[in-house]
Structure 1
Amino acid sequence: MTALLEAHSVCAWYGEAQVLHGVDLRIDAGELVLLCGRNGSGRSTFAKALAGLVRRSGSIRFAGEETIARPTFDIARRGIGYVAEQREVFPVLSVEDNLRLGIKRGATRLAARQLDEAFERFPLLAQRRRTAAGLLSGGEQQMLVLARALMGEPRLLVADEPTEGLAPDAVIAVAQCLEDVCARGGAVLLIEQRLTMAHRLADRAAVMGHGRIVFDGPLEALDARTADEWLALGSAG
C-alpha cells in the first residue's frame, strides 16, 4: 500500500493548553480510517492539526511532502479537504456561491460539472441553490460543508461528524461520497458517532485517548473488546 498520510509525534495546543501528546497515524491511499474516542480525547484537534488550524509540532507528511509548517490554504491546495464539526459556511452567500468557493484554482472549466454532481448528490441543496447559506437548517449546512469540500476533489478528506443532524437519506448520500473519495484513490479520516454506518465503511479503526493513538487496527479486534475496555481506550483521562 502507498502511504498518503504519515503523522509522527504530532502535538497540538490551544494557547498554552496542550491537547495532543505525540500522535502517530498512517493512512494509505484508498483507505477509510475511523477515528474513535470519547469527547475530549483529541479527535477533533487532530483533524484541525492535519488542516493546519491549530498550533502544532511533529511531522505530517502528505503525499511524501512535509506539511507541518504550511499554512491552511496551502494544505488545502495540496489536496487535504476538511469538513468541520461546526458547519462553517459563508452565511450571506448563496448555496451555489459557497460551493464555488471550494473549486480548485485553475479548475473553473469543470465548475458546471462539479456543481451538477454536488446537486445530484444532495437534492435538498439543489432546491436551495439561490438561498443564503445562513438561512439553511443545521443539517442542510452540514451537507453544504461536505459538498463544498468535495468540490476541491481532495485526495484526503478529513470529516469530523459529517452526518450529525442529517436525515437518513442524507446519511446515505454522505456515505456514498466517502466511498467515492476512496474509490478514486483518495483516503478518508472519519470521526463519526453513527458507528453502524462507520463500521460498514471503515477499513480499520484508530482510537484516541489522552491525546494519543491508543489502538490502531482492524475493526474486528476493536469489536472483540469489552465495553469497559472500549471506554478505557477512549478515556480523556
Structure 2
Amino acid sequence: MKLKQAITGAVAALAFATAAHAQTAGTFYVTSGWFHLAPQSASDNLELMNFAGQQVNQYQPNTGARIDNSDTVGLSIGYFVTDHLSTEFELGIPPKFDIDGADSFGQFGKLGSARQWSPALLFKWNFLKPTDKFRPYLGLGVTRVWFTDAQITNTAFENNVLHGPTSVSTDRSWAPVFNAGFNYSFNKHWFAGLSISYIPVSVTATLTTTNIGPFGLTAQTQAKIRLNPIVTYAKIGYAF
C-alpha cells in the first residue's frame, strides 16, 4: 500500500513538473515573430539651412513628409530575474520605410526610402502566477533609433524642389519604449504572445544638394519628422 502511494505521489509530482510553465526566476527564453510598425508620423516644414556657404535658415511653408507602415521579422532573448520581473532584448531585420510627400509635396507621391534600426531593451512586470498559462505584462524600456540606406528616389522632386542631385543623412536618437502584452504557455517550453509598443521618437534628415546651376553650388535643407510608431509583435517562444 505504501509502495502504491509512493508511486502515485511520484507520478503526480512528475505530471505537475511537466505541466509547470517555465516563467520562473532563472528562466531564459527566445522568441521570433512578426513586427508591424505603424508610424503616427508628422513633419515640420522643410527648412533651407544654407546655400552656397551662406546661412539662410528659411522654412518653406506648406511642405512636409510622412512615413508609411512596414513589416519585418523580429527576434528577442529574455530572462526572468524574478517570478514576475523579466528583462528582454528585442530587435528585428531593419524594415524599409517609404517616405511620401505631404501638403504641397503630396503631388510627388513617394519621395524616397530608408531602413530603420531600433534595438530595444525592455523590463517587464509579469502578472499572475508563474504557473499560469496566461500571463499579461506591462513593460518599459529604451531604444536607440537610426537609419541607413536613406535616399531620394523621386527625380521630379529632386530636380524641381531640391534643384540637383541630393544625398540624405539622418541623426541618431534614444527614445523610451512603452510596452504591454501577454504570453500564453502551451507547455513548460513553448509559448506564444502578442505585444504592443509605443515609441515617441523624432528624426532629423539633412539633405545635401550639389551641382546647383551652372556654377555647381551646394545647398543643405533639413526636415524633422516625428515618427511615434505603434509596434505590434506577434511571436512564438521557447523557454529553457
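Using FRET efficiency 1/(1 + (r/R0)^6) of positions 76 and 164 (r between Cβ atoms, R0 = 41 Å, to 0.05) as the calculated read-out, with 0.40 as its value, let me know the right label among 1, 2.
Matching structure: 2.
Among the shown structures 1, 2, from which was the value 20.6 of Kirkwood radius over Cα pairs in Å calculated?
For Kirkwood radius over Cα pairs in Å, the value 20.6 is produced by structure 2.
If you rank structures 1, 2 by relative contact order in percent (Cα under 8 Å, 6 or more apart), which sits at the top with the largest value?
Top value of relative contact order in percent (Cα under 8 Å, 6 or more apart), among 1, 2, belongs to structure 1.
A value of -10000 was computed for helix-only ellipticity at 222 nm (-39500 (n - 2.57) for each DSSP H run of 4 or more, over all residues; to 500); which of 1, 2 is the source structure?
Among 1, 2, the structure yielding -10000 for helix-only ellipticity at 222 nm (-39500 (n - 2.57) for each DSSP H run of 4 or more, over all residues; to 500) is 1.
Read the figures in this text as sums done on the coordinates, not as results from a lab. These numbers come from a predicted model, not from an experiment. Cβ atoms are built from the backbone, for glycine too; each structure is taken alone.
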